[in-house]
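Chemist: Some structures are shown below for you to check.
Bear in mind that the values in this text are calculations on the coordinates, not laboratory data. Treat the numbers as computed from the prediction; the structure is a model and nothing was measured. Cβ atoms are built from the backbone, for glycine too; each structure is taken alone.
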Structure 1
Amino acid sequence: MADVTLYHNPRCTKSRQALAIADAAGDRAPSVAVVRYLDEPLTADELRAVLAKLDDEPAALVRRERWAELGVTAADVATTEGIVAVLVAHPELMERPLLVTADRAFIGRPTERVADFFGA
C-alpha cells in the first residue's frame, strides 16, 4: 500500500507539476499511488474521510467554475454533506491535485505545498 495517494487530473497543469515533484523525489520520498479521480471518482464515504483530515477549509475542495452551468450554489457547499453530494454528482469539480496520507489530506496548490511535503 502506498504512503500517499495523489488524486490527479492529467489535463491540469498544477496536477502534472505535483506528479513531477513526487516523481523527482524518487526513493527518498514516500511511495505514491496515483489515482485519476475522473476515471475513478471518490465515493461518498471516501470523500467524508478526506474532508475529516483536510488541512484546508472543506469548501476549498470544490472548484468554483461551472457552478452556474451545473446549478451549484454556495449553500450547496456550506456543509460537509453538501460538499460530498456536490462532488459525488460532479467529480470534475474536485480541486486538484489532492494528496492524502493516513492522517492528513491537503490540496497541492500552490505546488510549493507539494514540494514541502516531499522535501524537494
Structure 2
Amino acid sequence: MTSAITRLLISGASGYRWAAATVGAESAAPFQLASREPIMAIGGFNGTDAAPSLAEFKKMVAAHEIHYFIAANSFIAANSNTFGGGAAGAEAITTWVSTHFSKETAGGETVYNLTRPVSS
C-alpha cells in the first residue's frame, strides 16, 4: 500500500459514507486499514456475492455515498469461477464504472472517481 493511494482515499472522505468501493473484502481490507476510512467490499469476501446489485450501487453513486472505485481486484469479475460461484454483480458494477467514470492511477492502482463522469 503506497502513501499516494492512502492520501487519495483520505482526501475528502468525510463527505462520503464510503471513501471507496472495490471487489471483495480481501482487496478492501488493506485500503481500509491504511486509510482508516470505510471501504465497501463489493460482493462480500471474495467478490462473488450478489451484493450490492448494480441498481443499488448506481443509487449509492447518485446519492454521492461513494467517492472512488478501486479496480484492485477486478480480475475476479473476469474470472467468475472463483470459490462461491459467479461474480456477475461485481462484473456488472466494474463494467459500469469503467465505462462511465474518469480513471486515474494512484500508487500503482487504477482508481475511478465516482464524482467525475466521463464526457459523452
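Chemist: Which of 1, 2 yields 3.1 for distance in nm of label points 7 Å out along Cα→Cβ at positions 26 and 50, as computed?
Modeler: Answer for the origin of the read-out: 1.
Chemist: Still on this structure, please answer the following. Here Rg/Rh (Cα atoms, Kirkwood Rh) was calculated and came to 0.94; which of the structures 1, 2 was it taken from?
Modeler: 2
Chemist: For mean count of other Cβ atoms within 10 Å over residues 34-41, which of 1, 2 scores largest? Numbers along the way, then the final one.
Modeler: On the way: 1: 15.4; 2: 19.1.
That would be structure 2.
Chemist: Give the label, chosen from 1, 2, of the structure having the highest value of relative contact order in percent (Cα under 8 Å, 6 or more apart). List each step's numbers first, then the result.
Modeler: Values: 1: 39; 2: 26.
Biggest value here belongs to 1.
Chemist: Identify the structure, out of 1, 2, from whose coordinates Cα Rg over 2.2 N^0.38 Å, for residues 66-105 alone was calculated to give 1.29.
Modeler: 1
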